[in-house]
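Each structure below appears as structure tokens.
Readers should treat all values here as calculations from the given coordinates under stated rules, not as data from a laboratory. Just so it is clear, the model here is predicted, and its values are computed rather than measured. Cβ atoms are built from the backbone, for glycine too; each structure is taken alone.
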Structure I
Amino acid sequence: MTIAGGRIRSLLVALFVLAAALVIAACGSSNDNSSNGSSTSGGSTTKEVKIGAALIGPKNDKSFNQAAYEGILAAEKQHPNLKLTATLENKATDQQRTDAVNTLAPINDVVLGVSASFGPIFDVTADKFPDKYFVNVAGYTQKYHKNVTGFANDWGAPAYVGGVIAATMTKSKVVGYVGGAEIPPTVHGANGFEAGVKSVDPSIKVLKNITGDFNDVAKAKAATAAMITDNADVIFPFLDAGIAGSYAAGKASGKDPAMFKLTIPDCTSYDNIVGTEVVNNMAATQLMLDRYVKGTLKPGAVFLDLQDPKLQTLKLCPKYQAKADIAKVTKDTIDKVNSGAIKLPANAINPRPDYPYQEGFDGPVQNAGKTG
């Protein structure tokens, strides 16, 4: 009995040691997974996510590109595992944009292209990098890709509101629109502005000039000066850094024509700014990256007109918000667009694709299950 009891005790001790070793090994495995950053929770990831950004213009243009760049920085602050590795600026041609994407994709997890002009580039390049994700700010692809999400503003929506305001304000019955690069947002903005003007008074003359560059100050100044010479007393510069040229032309003329601004509100740089076509690329960019990290960003496209004023609207400067007639026509027009009482012309908004998309970030998915 003593010998048998000793053997039993020895066997029990061995089993206990083996069980303890298995527990320690399991704990060690768990610690290894968390230390390399691959753990997930609720679809989100704590793994480092590298982002490369390509901008159509400079990141300090005080407008479109700067807003998106600051959105990336805000997302980095919100999610410490996000890391912006490179920002390639002033990618003004298709070849430059293609080269930028091909440079960024191999060394990043996410490539963010800022401009509608990146949509066609992603159509060609995204499938070459199936393990990378592509985000298009202010644009979308024509084809469906399971690794691409586009956010496309209907730029013609707030521009339409600007046209209604311009028609309400003009005394000369001549207004103007100065556009930058000839890409869909510029064209949609021009068409929306003109439609808004004509909805108030079809006899008002609408001058239009597409300079070909959002940031060329000299071209913007020349185009704006010509419109002022032709009696335009309200002008909508659809420009980024180039808007400084429009302001300079307005000041030099001595006529101080009323003007609008694009993307980021600024009611101080020019004495007679009516308001801003607010397109909050900072908030939209941050929101898309936040959803990517959380695993809730859907491939396809998101479209936005005036349904979310935090992301896109026409915002008056205080000087004009204080004018009852201007404030009223602005609010009424926005409300009517949102209610459907005003139907925006087809040439002022983005054509909807034949693949999954949403109207607003939280709208239901249209064409669910379709892949183009």
Structure II
Amino acid sequence: MEKLEFYAAAIPGTERALCEELRELGFASVRLNRGGIPFRGEPSEGWRACLESRIAQRIQLLLGRFPCPSEQALFDGAHAIDWSAFLTPDHTISVSAACIASTITHSGFAALKVKDAIVDQVRATSGRRPSVDRDDPDIRIFLYLANNKAAVYVDLSGAPLHRRGYRKDAGEAPLRETLAAAILRMSRWDKTTTLVDPMCGSGTIAIEAALWARNMAPGLTRKQFGFERWVNFDPDDADTLKTMRGELRGAASGQSPRIVAADNDPDVLDMARSNARTAGVKLSFKQRDVREMQGDQAANIIVTNPPYGVRLEKAPSFCREVTATFSRLHGWRVCLLAGSPDYERELSTTPHYKRALSNGDIDCDFLVYDIK
């Protein structure tokens, strides 16, 4: 069978971590690329990526590439793709586009031309046209137009992959599960050392750590993926997917290292407990102010997303007091997703690893310190 080309979309700054993850999971022809990671495989490899990747935002299938110097070329190129394998007039669609350094500069207009090409093709063969649904379409199509070259993808994921399904309560400032998984990998946690999130919020980092340590595929909590709504997803495919899910459940281990989720807010801790139960993982919960941490115990690792600026308001002295606490944790590794430069400024040592990331619309730095 001819190998298909897939694309795993990434949060900016997490591409290297995603590339490393996909290679570790055994996907073929994985290449490091800005914005996301291409790989190749049979159709079921795209399904497996949806189930197993902790870091990818979406998994997309490449349908076609073509020169696109004009509006007509865009329409013709999209019209030449055989859409009958994916949808009928009874399906709903949405089209998104990104335009970079091309004759067509307006992404909304480019998306509209692709939509028109799809609708015209379906109507020509069936006499009816599919409808547009921007919120929950059966088929999501993405156009990437750069330097007058078009690439058209169909999305396998459906809802974004960070929506694992376990987080019923997210709190005031939720961290995407995919970003939590990425910073855990960047932290170089060995999945055996005790991990502490002293400002756990809804528990996302601790839960993702437990899922990773137990080898529990993150997509197993999802009820449905986008590819299950395609025309060509037949009963045999459904059986294959069911078998794949069963094998992944069987591959999960029963135990994980000690993972501590702490916070000074009892209501927040209740939220984290509920989310952990839904995810099927056990954590150690502690109601404790981060500034009460002591360094007189075995060296562990901290991975946390501390409060900052627009995310959560804290007293001006909070950052200084927290960094002073971390500086006393001799022998520990401290990893911070910092949305304020104050954290790096206040810590007296230089991070041995630093990566620019985006937490939603907030520019952050992921900082890793080995405290001497």
Structure III
Amino acid sequence: MKKTRSWKDPSIYVQKIHVEQSCMELDYTREILERAKLPYTVIPDREDPHEISGEYPDNLNHGKHHLLLCRNRGHFFKPCPGTKEYRCCDYQVLNIGMNCPMDCVYCILQAYLNKPWLTFFVNTDDLLDEMTSAFGAEPDRFFRIGTGEFTDSMALDRITCLSSRLVEFMAGQTKAVLELKTKSAVIHNLKDLRHNGRTVLAWSLNSPPIMQMEEIRTATLDERLQAARQCADWGYKLAFHFDPIIDHPGWEQGYETTIRKLFQVVPAEHIVWISLGALRYLPSLKTIGTRRFPGSRIFYQEFIEGLDNKKRYFRPRRVALYKHIYALLRKYGSADTCIYFCMESDEIWQEVMGYIPDDKGGIPVMLDRTVC
């Protein structure tokens, strides 16, 4: 399972494209096909590609070779599906597609989705119109938006060039910021864009053994950090996410190695926020993950069922993980960087950080003030 090559651009895993018939009339679709230079087939609207045999999720590895270009006929823009039992950062999800060419053992999408191929929505004019309408409907609200809920924000960007459209659109907004979160190192489309500080580039990070063994077809730690450093040089604000934090032999040294490298390479003053979240998963993911990745051991630990019905480490174990990592981030990082928990209780906040979000106005306020 160890990496034997660079996957800084995971879109090279895609081998074939399928296009809904009505989407062939869009200039954007034809641009994507020209850039990709891959074989493609045109299929009737609302039909699935027929070339992927087998049952889900056993056909996921095969399915990730295939990209479907289609229309999103639902909403692009909606609130993050947090739960009332744990503190949510209250950001808005921008749905640009489904699934990802990377293959992380712990990826929740394996249990959440039921189609093995990659999907990208090409009706981007509708996407931008929907965002414009949302901003206009609440002109006094500050929107913090992310595209990384159902796919990686940048994994297909060599082919789609969506980032340039989004960055240039966001540059004209005064009450919104967009976060593009990735495990890739695909950044070339971001160069020379007028971003006006309205786009935050973010990377998920982990302990080196976890990145090497559990995050398949992802960029290495060095590739991610060098990409982040380049984006900082281009004037972008940055963010990082230690999520999921995974208990494993040598975890203390592993996370310290990553954090020390982070601040050796990336200027701390460019980092607006860093999130922490321990491994949590739908119970069905264990069955899928252990079947697809029999060499992984991350699901064979002690877990409890949390208030959100997800499996979580016992509270004392989560606190031990968090305290170690939080102390390192405070030691090496900037005091101006907002460090926050993703989906944790007030009790965890108090025990690890010494305060609860309400003491500082709530998580949304804590994050918004770093980019307003």
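Taking percent of Cα pairs over 40 Å apart as the measure, the highest value among I, II, III is held by I. Out of I, II, III, which structure matches 14.2 when mean count of other Cβ atoms within 10 Å over residues 241-248 is calculated? The value was obtained from structure II. Taking distance in nm of label points 7 Å out along Cα→Cβ at positions 105 and 353 as the criterion, the highest value among I, II, III goes to II.
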